[in-house]
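Since every read-out is calculated from the coordinates, none of them should be taken as a lab result. Note that this is a predicted model, so its numbers are computed, not measured. Cβ atoms are built from the backbone, for glycine too; each structure is taken alone.
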Structure 1
Amino acid sequence: MNQLHREITEQPEVFLRIASAYVTEEYYARWQKEFSGRIFFVGMGSSLFAAYPAYLHLFEKGFPVVWVDASELLHYGVEGIRNEDVLVLISQSGESYEILKLLEKLRTRPYRIAVTASPESSVARSCDEVIDILSGVEKAVTSTKTHTATLAVLNLWAMAQAREENFFRAKAELEHLAHEADRLITSAPEWARRAIYNLELLQEADARVIVGRGYSLSAAWHGCLCFYECAKETFLSFSGGQFRHGPLELAIKKMLAIVLMPPGRTLALINKLAQELLERGVKVLGVGQCALVPRYNLEALPFYSTDEFFSPLLSIISLMLLSYYVAEEKGIEPGTAYLIKKTTLEE
């Protein structure tokens with residue numbers, strides 16, 4: 001079995017492992033700390049994208065949170081970090097160049113939390129607290145199980161920080177998402193190839209976009225990364241709101257749009273945008289709760305989730321699978337890379 005496909009298929013088991021290990025009274029209490037300063041979510045690539053739902057959730061709850069690219073913080077912000085701040089350092093390998101350099105450059109001593117798949121790594125050894133994402137080490141270049149494990153664990157951590165009683169209901173949600181993810185994986189050879197050919201994903205387009213809102217933006221950003229690394233295809237990502245402020249003009253040309261439609265407060269808005277794109281002749285793949293009337297330029301990939309906060313786990317698995325099968329159809333070995341490595345060791 002291809003290594004990338006193997007790691008995609010391991011994700012339901014990882015969700016169940018996280019639910020069993022972390023949705024407990026022990027971790028609900030352990031992760032509740034009184035921080036007097038700001039909470040910085042710091043990472044690169046898929047690690048940073050995975051932290052966005054937790055960041056957005058705590059921001060809405062009134063916490064002083066920052067979500068920032070580690071390489072930008074290293075050169076344009078490290079002097080602003082104070083002793084009372086908290087650095088949540090997210091590195092799947094625990095060896096990310098920018099984070100290690102950031103730790104070297106610090107002139108203050110903020111509390112440091114490593115979120116990693118490698119609890120014995122360099123980043124982990126430099127931190128006050130280590131949170132193992134329980135995914136195991138990942139080998140394929142394209143991030144799959146480490147990304148979703150990071151997202152799931154950080155969502156739980158954020159819920160504990162906010163002292164939310166529904167923290168304990170997350171166990172049932174993760175178990176449900178594990179079953180739903182397994183359904184998407186098992187049925188992928190059929191739905192992915194249908195989408196590829198009905199929407200002509202292998203044909204040239206003037207623009208290819210992934211559009212999401214809120215928590216699902218993490219899936220839009222990482223979905224682009226999956227297509228870059230796995231299928232060598234170019235996609236651009238946008239929030240549904242920002243898409244109207246300029247990029248919508250691209251719809252006068254040949255466009256393919258993957259529109260993420262999780263449950264939640266902006267579902268009606270994202271369905272409305274997708275409908276407008278369809279009426280302009282744009283080929284649309286609706287992922288999630290697509291409420292649009294079937295037509296020639298629409299493919300719908302439904303998934304079932306009632307929790308908007310955790311729904312990016314299903315959105316991104318859908319995009320991982322689609323990029324995998326696009327690569328196969330193009331004759332590319334999925335998950336291989338020519339110019340990058342699994343762990344980036346230089347800037």
Structure 2
Amino acid sequence: MSDVSYYMPPEWAFHKATWLSWPHRFETWPGKFKPIPAVFVAIAAWLSSSEEVHINVIDEAMEREVFALLGNSGHEQLRMDRIFLHRIPTNDAWCRDHGPNFVFRQSEGRSEKVIMNWEYNAWGGKYPAFQDDNAVPEKIAMLQQLPLVVPEMVLEGGSIDVNGNGLLLTSEACLLNQNRNPSMSREQIEQKLQRYLGIRKVLWLGDGIVGDDTDGHVDDMARFVNETTVVIAVEDNPADENYVALQENYERLQSYTAHDGFPLNVVVLPMPSPVLYDGDRLPASYANFYIANTVVLVPTYRCAQDKKALKILQQFFPDRKVVGIDCTDLVWGLGSIHCVTHEEPAL
């Protein structure tokens with residue numbers, strides 16, 4: 001099967017839909033679950049103005065509840081005709097990591113959409129109940145009657161970002177962690193990414209941001225906004241506990257080149273003011289934005305840097321509306337907008 005190749009489109013490529021998994025695990029937001037469904041309603045409403053929205057719910061009761069929440073929300077952007085609910089059980093709401101990784105498989109001049117069934121182990125076994133989450137890609141493949149490809153490697157969607165032209169961003173702190181693929185070397189991991197995502201070059205960053213329980217997902221640090229431009233979160237306060245790691249990642253990124261040897265265009269995103277809950281530093285970052293067909297949804301955190309981050313991102317998406325969504329409550333679950341969304345590219 002050497003003539004078979006795979007290609008993962010960048011997030012800004014045209015979508016058929018966005019996938020979500022509805023929140024239901026109270027322990028993910030201890031003492032603060034009540035405002036969370038409303039944040040998901042806002043995310044789903046804005047996404048429905050752009051494309052289909054497919055939502056995993058655990059049972060019929062939740063299906064009725066979610067339809068009611070959306071239908072009674074009063075959001076001007078909401079398009080109920082673009083909302084589709086599926087009874088696919090989940091353990092948690094982080095669809096970026098457990099959801100379907102859609103790629104295109106080329107063989108004998110034909111291209112077809114397939115789902116990569118990476119293994120999911122709840123960020124190195126940190127949360128023992130993850131069997132339902134790990135089964136989500138397989139169930140969606142059955143639902144959509146799409147081929148399922150099994151690369152035999154643990155990988156979460158939030159740990160990678162691609163530019164659609166052979167480059168992939170990731171972090172050593174996550175992909176080289178012994179709690180993911182302890183028997184695989186850096187070279188073997190790169191080979192899997194190259195084989196199954198159509199990557200030619202992996203750009204490695206170092207440590208992640210404080211409070212991130214994923215061991216350093218790249219979608220809290222640096223993201224492609226086009227084939228040659230990366231935005232990266234940089235902390236400019238030397239007294240902040242994120243300063244050293246983010247400065248080091250910034251320097252690394254500036255040293256990398258594309259395939260043609262030209263340097264990448266590296267653009268600084270500010271970090272928000274520290275977001276704390278019960279004394280804990282939360283992984284708040286503007287890099288956790290999500291690119292849909294007509295909108296870009298950006299987490300905001302009730303601080304002065306919000307407007308600056310929105311303005312920086314808007315310049316890279318002139319044909320999309322950059323929308324800030326207050327994620328001060330959502331990030332108490334240790335993730336934000338990109339963490340709960342997963343794109344399905346159009347064929």
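Worth pointing out:
- Structures 1, 2 were shown, and helix-only ellipticity at 222 nm (-39500 (n - 2.57) for each DSSP H run of 4 or more, over all residues; to 500) at -7500 was computed from 2.
- Structures 1, 2, by mean count of other Cβ atoms within 10 Å over residues 179-186: label with the highest value: 1
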